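What follows is calculated from the coordinates using simple rules that are stated; it is not laboratory data. Keep in mind the model is a prediction, meaning the values are calculated, not measured. Cβ atoms are built from the backbone, for glycine too; each structure is taken alone.
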Structure 1
Amino acid sequence: MTSIKKFNEFLEHVFESDGFGTKPFLLKKEKGVSNYLFYIDIGEEGKQDAFRLMIGKYSDHQVIDSAKNSYCVLTLNKISSEQLEDISVSKADLPPANSEEFKMTENDVSRLFETVSKCIQDYLEYNPKVSSIYDEIQDNLVFTGEGTYMEFMKSIVITYLGEDWNVQDGVDKNSVLISR
């Protein structure tokens, strides 16, 4: 009987969908925050960077007076590939959220937004009452492309979420509101 318990513990930590199988991310929930960890290819040389998308309830920009089940807040951190590997095999805990900025070009942001959109879709499957998403990704992401962050958000994220969602400016220059 002990081996079955250990096998079940193993299954709790290793899934085929851990970003190495059918889903492009690893999901770790901690203290009410859904942490989506994933890799994306950066640049033309096929280098991979690791990221942590945090979907929670607390905003750094505003007080949100809505019911907790009706909204979420997006934050993105770049993490090291080694951290992601260690987290995926339960050798390390999630690192603390940080405010370290990182730069990305148009092509890289497109790939990033595709994976972020899949993470949001996954979150919405388990939280169907969410009608407002406060995007604070720009706190850390410095967009260096020719278009604007908002254009990329509209063209990629809304394509994934569906036409009943729309994007508008948030309360400050680094926030965006996605709502239905």
Structure 2
Amino acid sequence: MQAGARIEVDEQKHHPMDFALWKASKPGEPFWESPWGPGRPGWHIECSAMASKYLGQPFDLHGGGNDLIFPHHENEIAQSEGAKGCQLARYWLHNGMVTLGTEKMSKSLGNVWTVADAARQVGGEALRLLVLGTHYRGPLDFQPDRLLETKRPLDRLYEIAGARRRGARARTP
């Protein structure tokens, strides 16, 4: 929360922690007329308005990626609680990023690998084991080598279970 640590300090702001409730429209963007000129709600307002309308306030659980804690969730809390006079959400849950190696998986980087593709390569059970074996706040390294590493112990478990089943049947008259 140090001014200038994450992004350049905007000299037009009264305080470095200020955020936009209303964004002026840029050429070619959709806009609405308002007392402040043509524009649209800021990103944080859109989320606060939808949450309040559809879930009420306070609601039980709000979540998202750990990259949204600041500034997005901090700003949602500030405006929602300021407007309604009560907390926005009772509990917050932030998950780690899905990564491919050391990079966050994202469409903009073009490094997306779908769950369906992964399941076709190693099977749904190995994929489930990978997800269940990763702490929800930690990064989920979703790459072929890691999935294959998860598949080996799963195959071994099935081998052991199969041997035990065959052994149990052999003893039964």
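Structures 1, 2 were compared on mean count of other Cβ atoms within 10 Å over residues 81-88, and the highest value belongs to 1.
Structures compared: 1, 2; top value of Kirkwood radius over Cα pairs in Å, i.e. the largest, recorded for 2. Which one of 1, 2 has mean count of other Cβ atoms within 10 Å over residues 129-136, as calculated from the coordinates, equal to 13.5? Source structure for this number: 2. Tell me which structure, out of 1, 2, gives -13000 once helix-only ellipticity at 222 nm (-39500 (n - 2.57) for each DSSP H run of 4 or more, over all residues; to 500) is calculated. Value -13000 for helix-only ellipticity at 222 nm (-39500 (n - 2.57) for each DSSP H run of 4 or more, over all residues; to 500) corresponds to 2 out of 1, 2.
Comparing distance in nm of label points 7 Å out along Cα→Cβ at positions 65 and 97 across structures 1, 2, the highest figure is found for 1.
For relative contact order in percent (Cα under 8 Å, 6 or more apart), which structure out of 1, 2 has the highest calculated value?
Working: 1: 19; 2: 14.
With respect to relative contact order in percent (Cα under 8 Å, 6 or more apart), the highest-scoring structure among 1, 2 is 1.
Tell me which structure, out of 1, 2, gives 5.6 once distance in nm of label points 7 Å out along Cα→Cβ at positions 25 and 153 is calculated. Source structure: 2.
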